[in-house]
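Multiple structures are listed underneath, in structure tokens.
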Structure 1
Amino acid sequence: MTATRVIVAPLAFVDDEWIADAAIVISGDSIAWAGPRAQLPADHSSAPVEIRERRAIVPGGVNGHGHTFQALVRGFGDDLRFPDWMGKIVHPTAAGLDSEGLRIGAEFDFVEMVRMGITTAVEFFYLHDRGNDNARIIFDAARAVGIRAVLARCMFDADPGPVRYQESLAQYEANFRELATEVADDPMLHVHPAPHSVLGASAEMLQLGNALAREFNAPLHTHVADSAGEVAVSRANWGQSPVARLADVGVLDEYMLAVHTVNVDDDDLRLLAESGASVVHNPSTNAFLGGGIMPLARMRELGIPVALGTDAGGANSRQSLFEEMRMAALLAKATQRDATVITATDALRLGTSAGGRALRMPVGKIAAGYAADLVTLDLGTPSLHPTRTATQNIIYSMQPEAIERVEIGGRSVVVDGEVTTIEVPRVLAEVDALTSGWAPVSGTHPADTMTR
């Protein structure tokens, strides 16, 4: 018999709206009911009740884009231009990282994510030199930490290109189906098709990805217009922007999940809006790497669905969707010179329910039928005061110390601000041991005493 319990809190974000004196009924790994405590159905009245005084409960964050191994290069290539960052940091690291390094990077990244209230994470993964064995390492790390993981299995057949990324159409399809079958019955692990970009995937590869997305009812994750260089090469090759190229090969539709979409013009936005595609906004990474600012306000005006992503730890340096909510809101206000274009509540939805819709998964919302992924915030912390305005402060002023408990599928993975599922000191020691001999290519590093 599935265990049922009731959580009561003075403030909760239920079904995309703030309510006071809330009750949330958890049955197994799912939410059975949520709403005002006074309206708690009689059939749940005998369930054990946990009262969380001076606490607010929000849905777990849905991270729409990331690359876990890149967390290992945090600080090694800061303040570089994007081509240099890719050429001097990402590609060499990807080429040399072994299985143990992949495990360490994934555990490290997932630990930070859950500590920051992320409960579902997309891993855009492209190291396929051992078939699915490397992907299985990512899934093992997700299991160890307890996070819900979506492996966006990258599709890459451009030549020349990184050898570890490449697969033929036949190889990709066989490996995708094998991995999807392995995790088909696991609600915590998912596999989605993910063409790297219009530059990294041929028209045939893009079309295969679209076919798989339709068959598996999954989004088609694709990097789109993340740099001016990508747009320039796309126009040189095909006389089209990346967005127009996707439309031309027949894959710009409601299954497309376009990641970044920073360097887009009015024609691109029109195509995105008419197609029914969704986008993943990665505001901190795009700013950090000097890529630009996605036109969030204009996309919202056009009805383009937008979710949020942290992207890689080495391209952002903070794995927090609360940070991305704040950053997305502030950048939109600044670029539009209008503080009303997005509210704190809008931003919270971008990092939670919008992500669930983009991934076509029942996550990111406190409502019946959704996964019991909850983040409990301590209203007693300074950054959430005055508590009268906590619903605003959660987006604009909250510090990590306020994140007290994180539950994924009804299971607590963070308690009293500490990750409980994995030995965090061991993970951090392994990160330092692995990277102690790596040479930063930027910044000032006068001492290495912390790694001795």
Structure 2
Amino acid sequence: MSESVGMDGDIEGVRRENARLSAELAEAKAAEASARRDEARYRAILEAQSELICRFLPDGRLTYVNDAYCRYFERSRESLLGHVFTPLVPDEDQKVLAAQLATLSRSNPVVVTEHRVIRADGSVAWQRWTDQALFDEAGQLVELQAVGSDITQAREVEDKVREQNDELERAAVVRAGQLRNFHALAECVPDAVAFVNAQGVIFYANPAYLRLTGTATSPVGKALLELHPEVQAVIEEAMRGAQTSGWWQSELLMTPEGAGELAVLMTLVSIGSPQEEAGAMALMLRDVSAERRAEAERTALQAQVIEAQESVIRELSTPLLPLADEVLALPLIGVIDSARASVVLETLLEGVVAHQASTVLIDVTGVGVVDSHVADALIRTAKAVRLLGAEVVLTGIQPHVAQTLVTLGVEVGAIVTLRSLKDGIAFAMQRKGR
């Protein structure tokens, strides 16, 4: 009886254990089904992502790739899983990528990398990957999970911006060198140089400007009209001209303090200032006072030379020769115009007075043409000489000249005419002996 009761108890225990195990099995199956559903949802989420997602072992063999990864590289999932991904990366980038992945640790489980990849058509593109290392309980790296995206366009933009920045930096270096050179040049040139804005306010002036204008303090910040009120109208005209046509130049008189009046060549050119200020202009002033004085001296000297030459020419063209006491001879050669006729009259009258002459011989042997004007001049000369108490004897009239005078109806009147200068001299000697 007792044995039967004990056996029943054992059976009941086995039943309870079976029930427990069945419950645990059912729970495990339910958990497995839930895990499968979660994995399916997880994979569905991964497959729906536009980013490239993959998992790979420490040796680089791929264990998972999503559809976006396959589409990007135009490869099937079967051709990728179980194979290393490094053939998709250029050789020179593989070393850099390996060095970056080598920095992963439990304390630093995530690294962001950028490298190039080779696409199916052979073209090279840029990708950015966020790699996360997965470690076991012992701290050993077992797998890596990575999320990537194509950044080719962004890198091209960055490269273009970088090139532009480099070009701008180079241009800035060149510009800075040019500005230094200009500043060094402007500081030592003898001409006054200043930059003014559209309102005529100075924002740079070299030392020569201070010397020329007699300014004791820096003119920067002051208006040209304020500094040079004596030429206000000219400056206003210059600014309008430079802004309209690009440049203006003229000479003017300035009266800087302590320097008296200066002749200055002023040039105003419309430019872009170092600060790219719209409407800026470059002003250049050159003291030309010494040049103008030298020009005036040259002009005066030239006038003196011309006057001396004219005096010599007058003497040569009207050679008044004293032949004897109270006897003068004036041989004429060449063409006689109104100007020369005036010189002849002036020379002859001065000679009569100076030599107290009583007889004047005018020889026209060398005069090729005698027209009414020449004849009139000779008659007027004879009349003027007669008023001074002397007698005019005209010698050397050639046949063709005599014919011309007759044709023109010129009346020589009471003027004594002789064939040659020799006859004239004889006549004057006889007249003197009376």
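For which of 1, 2 does log10 I(q)/I(0) by the Debye sum over Cα atoms at q = 0.08, 0.09, 0.10 Å⁻¹, calculated from the coordinates, equal -0.84, -0.87, -0.87?
Corresponding structure: 2.
Consider the structures 1, 2: one of them gives -0.40, -0.71, -1.04, -1.20 for log10 I(q)/I(0) by the Debye sum over Cα atoms at q = 0.13, 0.18, 0.24, 0.30 Å⁻¹, for residues 73-128 alone as calculated from the coordinates. Say which. Numbers along the way, then the final one.
Working: 1: -0.41, -0.77, -1.11, -1.17; 2: -0.40, -0.71, -1.04, -1.20.
Label of the originating structure: 2.
Once volume of the Cα convex hull per residue in Å³, for residues 217-304 alone is calculated for every structure in 1, 2, which label goes with the largest value?
Largest value of volume of the Cα convex hull per residue in Å³, for residues 217-304 alone: 2.
On relative contact order in percent (Cα under 8 Å, 6 or more apart), which of the structures labelled 1, 2 is highest?
Structure 1 gives the largest value of relative contact order in percent (Cα under 8 Å, 6 or more apart) among 1, 2.
Can you say which of 1, 2 returns 4.3 when distance in nm of label points 7 Å out along Cα→Cβ at positions 177 and 225 is computed? Working shown, then result.
On the way: 1: 3.5; 2: 4.3.
It must be structure 2, since only it matches.
Here helix-only ellipticity at 222 nm (-39500 (n - 2.57) for each DSSP H run of 4 or more, over all residues; to 500) was calculated and came to -16500; which of the structures 1, 2 was it taken from? Walk me through the intermediate numbers first.
On the way: 1: -10500; 2: -16500.
Source structure for this number: 2.
Every number here is computed from the coordinates shown, using simple stated rules; none is lab data. Computed from a predicted model, the values in this text were never measured in an experiment. Cβ atoms are built from the backbone, for glycine too; each structure is taken alone.
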